[in-house]
Structure I
Amino acid sequence: MNQAAVALELVPEITGSSLALSSVRVRGDRVQIHEAARDTLLYVVAGAGSLVVEGESANLVDGSAALILSGERATVERASAELVLLQATVGLDADQHAPMGARARSVDVEDASTSHATGARSFRVLFGPHNGSTRATLFAGYLPPGRAPWHYHLYDEIVWVPEGPGRVLRRDSDEALEAGAAFRLRPREVHIVENSSPDQEMTVLGFFTPAGSPAAAYLANES
């Protein structure tokens, strides 16, 4: 990323996890992205533009996502007054899933199929092994008011919250989630993500490795 954009680190890499998440505000006409040792997933928070990767172009609009593999040189071109992106990265040390479909450059969340998770929750996978992202899965999750039971995942995950109110509960903590909040969940970390609204659905964006299904959850003791 160069000076044509302002990046804000939301969730950094830590020992034992190469997952990281940043917010990027594109302020110039274009910005270059090149990660030699990381795959990159972009999600458009606001605005519009285009992405050119190795000579191939794709549109970027609100709610769309794009994949840039390690070593590829990409250019994001701004086409609106404001272009705000989430940039999620995963290192090459992450376990690599077998490819299950053709590579996609970009995906609109409205074009992704809906699947069901714990309780009445649902999700749409934007990128995963089915369309070229073999080290990480990127999905939008939809939470009705209330909470799921205590549970955990086997994958390492970062979650971003476009709008609150919500809460993330761990065995030893209870954290409020407002618009723009982001947090990490380590493998087997028992938790609950709660939608605190009495009547509005809550959306979250999740990014995890190893790549797979967001629905792979395991129930934990309630105490």
Structure II
Amino acid sequence: MKKNILTILLLSFTYLGFSQTTISGVVTYYFNEYQGNKTDIGASVTIIDSAKVKTFDYKLYENYYYGKTYQNLYFSSQARYEKYLEAFKKTEGKKKYAEDNERFQKGMADAKKDMDRQMEQITLYKSETPEKSAKISTDLYMQILKLDDDLPKKTVDGSGNYSLNVKPGVYYVLIKSKNRKSSYDILENDGKIYIKKIKISENENKDVSHNFEL
């Protein structure tokens, strides 16, 4: 009987010793076209437990991130539309450039379709005006600012790696860049951010890596 109990205890300690649930990853940032991506040494990673921080609004980040993404796509399509429009006007009514004029007109139509699709997404993420975008950015900034200082944190090492042991659950992984910043809004003035919502099980290693673009 004593032998069986001892065996169970040894197995339990062995299991606990090797039981490891971790969130880890590699954080990099785009440096330039010649050197490409570099390790984001000094970037910070904060783990937000959804069971403990129940007021954290992940939708705010989705609105911020996707709103900004589709805005950039919209402006790119708008620039393409204006380029085709200028060429269309220069060739309009000139038989010599009839084929080119038709091609420019099609380019305008395609760009306009892209703009309409992108505006639908911008509206979906509540970012259709500069005022709405600014409010989302400010609200998210204040939400992050109010987070407790004692939340689990790691600093990205010289190889760009980080790793944190956690319990099974649902978490928000907040990564803040050390070397890639944005001067356009208060939220990313001292470092761009990336947030990912994950669900992690016992003994699982969840990879949350990210590369910060320009």
Structure III
Amino acid sequence: MVYIGAREITSAEDKGIWSHRNALPIWNWQAGSKIKIDCYTNCQEVELFLNGRSLGKQARNATAGHMPSWQVDYEPGELVVKAFNNGIEVCRNVIKTAGEASQLKALPDNALFAAKTKGLSQVEIAINDNKGNPVFKADNEITVSVTGPGKLIGLESGSTTSHEDYKGAQSKALNGRLLAYIQTNGTAGKIQVLVSSPGLKPASIILIVKQPNSIQL
């Protein structure tokens, strides 16, 4: 596992053990900003790349609680961290400079269900720019509509301050994300889930409900 988060370095930077608390997967900063990149990993070594240039490899010292980090002069583009065990890359994490919010994307965790029983699909909704990059700071209000043998039973952004109706059809995104819960009613057929927001290209997905003997695992 490897994950990186970025935060701007200020003159009043907290030097305490929780100084990494504002590290976020954002690569949109003012030109010339000094940025600290914190890396969270359980792998032996990590190497950071900015627009294809290596910014150095660091070993993780788990016994000392060491968190690999780099101080970087911001430039737009792509930030990649690669993680290694025994010299072999095992995973990576990428964050990119995002443009303006342009489109919605919907991805269900399950799109095929058996009839005669009620099923549940968690649909992750993302706000992306026109290149498909996630727009982390987007908080657009999103509407979800469902047709066919199913219904929307809840929307969840993870916000601790929102007073929106959990069972309503509209909700603001948080950090460019929203989760929709779609429940099937046990009848075979196709469920269409349409996700829309003013000014953004909508997204649509189809969930399939089949008779149990027609589903191949």
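To which of I, II, III does the computed value 38, 21, 20 (Cα extents along the principal axes in Å, for residues 36-107 alone) belong? Answer for the origin of the read-out: I. Among the shown structures I, II, III, from which was the value 5.6 of distance in nm of label points 7 Å out along Cα→Cβ at positions 84 and 116 calculated? So the calculation was done on III. Using P(r) over Cα pairs in 5 Å bins from 0, in percent, for residues 44-155 alone as the calculated read-out, with 2, 9, 14, 14, 12, 12, 12, 11, 8, 5, 2, 0 as its value, let me know the right label among I, II, III. Of the options listed, only III reproduces it.
Values in this text are rule-based calculations from the coordinates and carry no lab data. Quick caveat, the model's predicted, so the values are computed rather than measured. Cβ atoms are built from the backbone, for glycine too; each structure is taken alone.
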